[in-house]
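What follows is a set of structures for review.
Read-outs throughout are calculated quantities, based only on the coordinates presented, and are distinct from any laboratory measurement. Only a predicted model underlies this, so the values are computations on that prediction, with no experimental measurement involved. Cβ atoms are built from the backbone, for glycine too; each structure is taken alone.
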Structure 1
Amino acid sequence: MNWKKYAFAPLLFFMFSLPFLILSAHFLATIEEISKKDMLYYMDLRASITAAKISEILNSKYDALKIIREQKFINASLEDKKKMLFSAAKDSAIIKELSLADASGKEVFSSIKGKKFENYSSHPVFKNARYEDISVGAVSYLQDEPPQLSLAEPVIKDKGGKPIYIAMAKLSLGELNRRLSEYLQRTPGDAALVDWGGQIICDSSYDYLFSPGLYVPDAVAETIKRSAQEGLDSFKGSFTDRGVKKLFSIARVPSTAWWFYEAVEEEGAVDYYLYRWAKKTIYIGLILIAVFSFISYKLAVKWIADKH
């Protein structure tokens, strides 16, 4: 019967530690989920703030065609308009070229001297400005250069209100990339500015400089398209990229069709300080169970001895 006496403390420890360990496992899993949710909310907020900053930069620095809306420009002759466009392009570090095209798409003026005139009739930006009579912009992806921003806006109209000339602008995205890079370098994962189709305009690893035409992962590109169609301004979630689980957030850049995207590995999203604290608490709990199991054994032996 002695073995039963000595088995009492381990049995007591097992009886109390088993449910404790089951609850502890749920506790650790809950901490992981809470950490992931906290990271997603943080990423969503950060993505929305960054998207708003990008919009501010675009509105303040990249409205290259604002000159054509000024009354002085509107009242000027065609030749004076050309001079004003040339001067505006010369004085700006962002503007690569300002030009005028007629309604057929034939270029009639360029701020680049000696340039061979182009035909913009098939250019999507020109076509939208010409036929929809609105100011439009899009990113042009070049083969041997970083992406550039192309703008088009009707500038002179006939009596029927149809555009006679379309103002065109080609802008360097270097300033936007520089400002954005200051933020992207501080992100714990991957981040990028992308267009509606998921093509990368600039990214935190600078891959866009060396490999033009890169896209975000298919799952993210599909989410961007669906969010745009449903009119969502932001979205957060998770996806698997080449076997690695990642958390991501996207946010629409106001007044554009661009989106800001950020992703981090799911494993890196866990708050390991809190996780280690929780594990330490579990270890202390097991020690306390062992101590009180031993105390219970001693008390049981004493009470039985006193009874007899």
Structure 2
Amino acid sequence: MFKYKMLLVALSFATLLAVGCNENPIDPVVTVPNAPTGLMANSLGADMIGIKWTAPTGEYTGYKIKLSATGMTDTTYTITDKATTMFSVSGLTEGTRYTFAVSSVNGTTSSANAATITWSPASRFTQIKGNNIQVYEYSSLKGSGLRLFDPSTGAPAVYSKEAGGDKWDIAFNNDGTPDSIDAGSPRLLYTLLNPRITLVGKITPANSLDEVYETGDLTASAETYFSLPNVSTTGYVFVVKTAEGNYAKVFVKQLLGKILQGTILDDQYVTVEISYQSVANVPHAGTRGSVIGG
């Protein structure tokens, strides 16, 4: 009987120890991840924004993206694939400034800071009435001036010189030479009646508008024009601000290694695509902050 009682006491003590150990487990140490860097944004359409970033150093398992804007409830997206460094959101409103805050996560632990950028969607135009947007040289009898957005049609338009410079936002001039073409403000390239004043900004070699992401506001502060080489392995994207204050990106395409297309004298042309912000004085972006508290 004595041995039986001692066995019960020993078993009870062991049970208490086991319960005590289960009630006070030792939590593993989780490393707080570093924040991602190099956050950039691009308008992919009138209702879509794309972002991309540089992965953080150190341990992390994925990302958390918070989308916010004035007047809307914040939305949080979770990315579990740590190899992902690009993301896009559709269903947005052109002209609205959306702020993206990208944090890295390590399990359930978020980085102390988040990379942020504010951006807006913009309309994308690749054709006019089912045809490529072609802007002809000045000596052509066809349209030589590009209107980025014509309110009467709700789309870009190409006008001849007889229509008047007050309808042109961008002009292209090869000046009778096949080696290069000038692009920029019509007022500086030609003598036109009532020319519009167009400001030109950054010029980037690229093969599509989707390639050119930005780290901050679009800027176009000078009325100018620039020269593009006719022989080129890439096209070019440049920033424009119209006389009404609308920002845009214009993509000049290359085909078969050339910017200028066509073989008929005085009828050569360039083919363009346009990303146009329909709300004035919204430079696609608002402001960029490198990091904020998570």
Structure 3
Amino acid sequence: MTEPAEIVVLSGKGGTGKTSVAAAFADLSADAVFCDADVDAANLSLVLSPEELERHPFIASTKAFVDPSKCVECGLCKELCRFDAARPGKIDELSCEGCGLCSRVCPPGAIEMKPVVSGQWFISSTEKGPLVHARLEPGEENSGRLVALVRQKAREIAKNEARRLIITDGPPGIGCPVIASLSGAKAAVLVAEPSLTAIHDLNRVLSVCEQFGVPAYCVINKYDIHEDNSKQIEDLSGERFRVMGRIPFDEEVPRSMALGIPVTSRGGRAAESIKAIWDEVLGSVAGLPDTS
């Protein structure tokens, strides 16, 4: 069985239009599974209008819990807790980091570490194909485990349904979630905007792609709001990455997002540019014929 090709859409910083581009790719696809790996702030589902099919708990951490019948309120837990989460007879669940020190030093053994639900992950259906997405609970850490899980499930669905492509909306930045979204991917499509901070962060996420041996391609979004900076991004290309296309500023994009639909379903200058970029993704990156 042929392995599905996974294209991860990334950005060095938030707000560059990454999810808008990923949603447009999903809208143009005909043989793909979609994966929202931005589990801290998953919003691909806001644009693809999914119907939930499955919901599963994600358990990735433990928290301290006090048995009041055993607690003698000696205060040792409060004295030793570096996160200011422990009080005599009570643990602040939001502050608890799950280190387990209080449970080990509690003289009467009144504190127990218990698994807690850190989030949920979902399998949904959309008009264009299956969507695997997740939601991390507030305050829970994102080490990349939930990202790896949703990617794994998306790959399983792609194999079972003989779908050739996985389109993953990755997290912003360069941290553990980004690393978890990149491993094993066919290529990364980096969405940049022509601002100095975006150029700086583009360089950082490029370094991560290079470190993991994932070919990188760049899309310049809203290129015409500062053409000098757009040229600066193009000048960076070469051996490190190739600029696949430029998307003009288009008010149809925020209008489409407000309506909860991909911009490619409405048309406009940005939509036409994204369609041309999608052809590049299929041909150059994924090595697939255009079946949209």
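To which of 1, 2, 3 does the computed value 119, 34, 33 (Cα extents along the principal axes in Å) belong?
Working through the options, I get structure 1.
Structures 1, 2, 3 were shown, and mean projected area of the Cα convex hull in nm², for residues 174-237 alone at 5.4 was computed from 2.
Which structure, out of 1, 2, 3, was Cα Rg over 2.2 N^0.38 Å, for residues 102-165 alone calculated from, if the result is 2.05?
Only one of 1, 2, 3 returns 2.05 for Cα Rg over 2.2 N^0.38 Å, for residues 102-165 alone, namely 2.
Source structure of the calculated read-out (mean count of other Cβ atoms within 10 Å over residues 110-117, 15.8) within 1, 2, 3: 3. Among candidates 1, 2, 3, the computation of distance in nm of label points 7 Å out along Cα→Cβ at positions 30 and 262 that gave 6.3 used structure 2. 1, 2, 3: which one has helix-only ellipticity at 222 nm (-39500 (n - 2.57) for each DSSP H run of 4 or more, over all residues; to 500), as calculated, at -9000? For helix-only ellipticity at 222 nm (-39500 (n - 2.57) for each DSSP H run of 4 or more, over all residues; to 500), the value -9000 is produced by structure 3. Could you figure out which one of 1, 2, 3 the value 16.0 for mean count of other Cβ atoms within 10 Å over residues 118-125 was computed from? Among 1, 2, 3, the structure yielding 16.0 for mean count of other Cβ atoms within 10 Å over residues 118-125 is 1.
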